[in-house]
Structure P
Amino acid sequence: MITAFHYSKNFKLLGRFGFVLLMSFILVNCKSSKISKHLDKTLDASFYDNQFTGLMVYNPRTKDTVYNYNADRYFTPASNTKIFTLYTALHYLPAQIPALTYAIDQDTLLVKGTGDPTFLHPYFKDSTALNFLKSFKAVKLVTDNYSNGKFGPGWAWDDYDMYYSPERSAFPMYGNVATISNSGQLTTYPEILKGKTSYSDLNGRRDFNSNTFFYKVTRKDTIEVPFVVDSTLLKQLWDDLLPGKVTLIPNTLTKTDQTLYSVASDSVYKRMMQVSDNFIAEQLLILASSTVSDTLDADQIRKSMLDGPLKDLKQKPYWVDGSGLSRYNLFTPLSFVQILEKLYTDIPRERLFNFFPVGGKSGTIKDWYAGEITPYVYAKTGTVGNVHCLSGYLVTNSGEVLIFSFMNNNYRTSTSKIKEQMQNVLEYLRDNY
C-alpha cells in the first residue's frame, strides 16, 4: 500500500517531474486493470463459447499491451491479409504505379506487363498506357512473364464467376472482368464481349472454362464477371483497342529497361483497402515483384518480406496470397498489431488513416462503429464464411490512438451479431481508455 508518507518521501527523492511520472504510471495501470477485467468478463460470456476469438489492444505511444486474449494463436484472417499487402506495396512501389516496362526499336515498341491492375479499369479510368501505345506503329507485347497460377492456393473453385475472384495476370485489362448491365438490352464493358453475353434463367454467370457470359433475366443491377485470361481473348481485346498494331509474343531476353508510370499509388492502395478489392490486392504483390525482377512472382515477394522487413514478427504468418481469399492463410492478432505499428511509425497519421475504411463514414465499415461526433475507428475488415476480423486503429475520447486486432473464427451465428459484440467492445475502449 502506498501511504501519504511514502508519497512525500518519494516526492523529495524524485522531484516534481518524477512524481508526475509515478502518478501517471499508477493511473495507467489502474485503468488497464479495469479494462482487462471488463474485457475478460465480456469475452467469457456464453456468446463466445462456440467460436474461436482473439483480441489484442496495444498503445503505440507507451508501448503497453492494453489487452491480450489469444493474441498469439493463429486465425484465418480473410481480408485482413490486405494489411500485409499494403505494407509490402508501400515497401516496394514508387509514388506512381509502374504501368509497363518497355524498349524501343525504331517504330516498334516491346512491352512487358508489370501486373498493373489499373489499365482500362472502370474505376481508375486512366489512359496513360493506352495513349503511349497508340503512338507507335507496332507493339510487341509479352504477357507470359508471370510465374504464378491464375488463382491463389486454397481459393474456392466455384467462385470462378464471382466478381471478387478475378484471375491474376501479367497485363490485366478492364480489371480482368466483364461488366454487364441491363437497360432494356444487355450492355457490356468492354463492348466487344457483348456478342459473348446472353440472358439466362439460371444463376451461373459464365461457363467454367470459356468466355461465354450469362445475365439472369430477373436481374436489374450491374454485375462484374471474371473472364478467362487466355491468348485468344487477349488478342481480341487488343485488336479491338489498337487494330493491327499489337502482336502477342513469348517472353524474351531483350531488356525492357524503361518504365512507364500511371496513376498515383496511394489511390490504388485506398481502393484496395476501402472496398476490400481482391483483384487489386493480388496484382499489387505482382507489381511489387516487377520492381526486382523481369519475371513476375508474388510468391517470392511474400517470402522476401517475411525473411526481410517482417522477420522480427513474433509469430511468422503462413501467408499464401495477397487478398485473403485463401483459407490457408494463418495470422495471429499479435502479427497484425506489429505490422500496424510499423505502418503507424513509418507513415504520417493523416495519410495512413486515409487508406483505411472509416467507422460510420466509408468503405466496409460505413454502417458500423460510428463515432458520437468524430470517427474513432480506422480499420480493415476480413470476412469469409464463419470468419470475421477487424484490425486497425482506434482513437479514444482521451485522444490516445490504440492499435487493435479483433479476430473471430468458426462461429455459427450471423456476422451482424458478431459485429454488434465487437462494436460494444470498441466503444468501451473508446470511452474508458
Structure Q
Amino acid sequence: MTAATEPPPRIATLDIVRGVAVMGILAMNVVGFALPFQAYLNPVALGPISDADFASWLVSFIFVDGKMRGLFSFLFGASMLLVIEQAAAKGEAEERIHYRRMFWLLAFGLVHLYLIWFGDILAGYALVGMIAFLFRDLSQRALVRWAVGLLVVQLLVFAALAAGAAMLQQQAAAPGAAPATIAEWQGLQRMFGAMSPEAKAQEFALYRGGYGDILADRLEDQAMGPVKGLALFGWETLAYFLLGMAALKSGFLTGAWSAGRYRRTALVGFAIGIPAYSGLAWLLARDGFSVPMLLGLAMGATVPLRPVMVIAIASLIILATRNGGALVDRIAAAGRAAFTNYLGTSLIMTTLFYGYGAGLFGRLGRAELWLVVIAMWSLMLLWSKPWLERFRYGPLEWLWRSLARSSLQPMRRPAVAPAEAGAPAS
C-alpha cells in the first residue's frame, strides 16, 4: 500500500465535535423533512401550536438552529485545511486533490438535492470550498479578519432582505397598490408566513404522494438552488470555513487548549448568546412571527451571534468529552462517518415522512419529532463504531475518497494484535 492510500491520521477532538454536529443538524433538519418548508423558520406557519411545540421551537432556536450547521461548517473548513496540508507534506499536488474532492462533493450534493431532499448543504459546501482554497496559507489572524468581513456582508444581505420585505408590506397595504406589488408580497408571505388552508392541503397532498410528483416539484423549484444559495448564504458559509481553519491553527479544535481556557470561552459565549437569542425569540413571538421580523431577527440579527454560540458549544463539547468513555467513542465514530450519516439520514427521513414510504409528513408536531431524532441518533451511534472497527472509512467516505483519488482505496482494516486493538486513534 502506498503512502497515497494510507488514511490520514485522526484527530480525536475533530471527530467528536463533528459527531455531535452531524447529530445536532438532524434536530433542526427533521422539521424540514416532516413539515412544510415554511415551518422551518416560522413555528406558527401551520397555525397555532401547543406549549410543548413552542418550547421545542424555543430550545431549537436558542441552541440548535444555525449552530449545528455552523459547527459542521467550522469542522469542514478545518478538515479541508488538514487534507491540503497532508497532501503538501507528502509532496502531492494539493490543488488537484482539493478540487477533485470538491468536484465529487458537488456531484454528491446535486444527487442529494435533486433526487433525495431539497435541504442539501453539500453542493453549497463544495462551491464555497473551491473558493476557500485561496485562503489556505493565511495566518490565523488574517483568517479571522476575513471571516468577520464576510459576516458583515452576510448581515447586510439579510438586513436588505428584511428592509425590502417591510417596504413591500407597506406598499402592498397602501390604497391603490399595484397588482404586481400585491402579488409580490403574497409570494413572500407564501414563502415565509402563515399558510392558507389551501396551501397546506396542497403541500400535504404533494409530500404524502408518490416519488414522481415530489421529484418533479423539486426539480422545478430547485433548478438554480445551489447558485441562489451561494449568493444568499455563501458569505456566512465561507466565513465559517475560515473560522474553522483559524480554530485548527490555534489548537482550539484539536483540544490543545487548557481546560480553563475552554471553560472561559464557553461561559463568555453562552453569557452573550443565550440572553441575546432569548430576547430575539421574545420579540418574534410578541410580533406574531411576521415575515419582515423573521427575515430581520431570525435570519439577520442572528448572524453576529451564531459564531459566538458555535464556539461556546464547541468548547463545551471538548470539555465534556476530554476523559473519553464508551459514549464518546461512539460519538467520535459517528463523526468519522459523518458523510454517510448525513446522507443516510436523508434517505431514512424522506422514506419515513414522504408518501412513497410511511407517509408521516405533517402528522407529527415539533415536540413529537424529538422521538424521531432520538431514534436516529441511536442508529448513528449503534452502527458507526462497529463498522469502523472493521473498515477504514464509512461507506460514502470510502467512495468519495476513491473517486477523488481515481483509484479504489483499501477498505478493510488489517488484523491487529490484541495489545494494539485498544490504542486510541490519533
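Once Rg/Rh (Cα atoms, Kirkwood Rh) is calculated for every structure in P, Q, which label goes with the largest value?
Largest calculated value belongs to P.
Looking at structures P, Q, which one was helix-only ellipticity at 222 nm (-39500 (n - 2.57) for each DSSP H run of 4 or more, over all residues; to 500) calculated from, given that it came out as -10500? Only one of P, Q returns -10500 for helix-only ellipticity at 222 nm (-39500 (n - 2.57) for each DSSP H run of 4 or more, over all residues; to 500), namely P. Comparing FRET efficiency 1/(1 + (r/R0)^6) of positions 132 and 316 (r between Cβ atoms, R0 = 25 Å, to 0.05) across structures P, Q, the highest value is found for Q.
With FRET efficiency 1/(1 + (r/R0)^6) of positions 220 and 276 (r between Cβ atoms, R0 = 41 Å, to 0.05) coming out at 0.60, pick the structure among P, Q it was computed from.
This figure was derived from Q.
Once mean count of other Cβ atoms within 10 Å over residues 76-83 is evaluated on every structure in P, Q, the highest one turns out to be P.
Out of P, Q, which one gives 4.1 for distance in nm of label points 7 Å out along Cα→Cβ at positions 156 and 388 as computed from the coordinates? Label of the source structure: Q. Looking at relative contact order in percent (Cα under 8 Å, 6 or more apart) for structures P, Q, the greatest value goes to Q.
Values quoted throughout were computed directly from the atomic coordinates according to the rules given, and no laboratory measurement underlies them. Being a predicted model, the structure only gives us computed values, none of them experimental. Cβ atoms are built from the backbone, for glycine too; each structure is taken alone.
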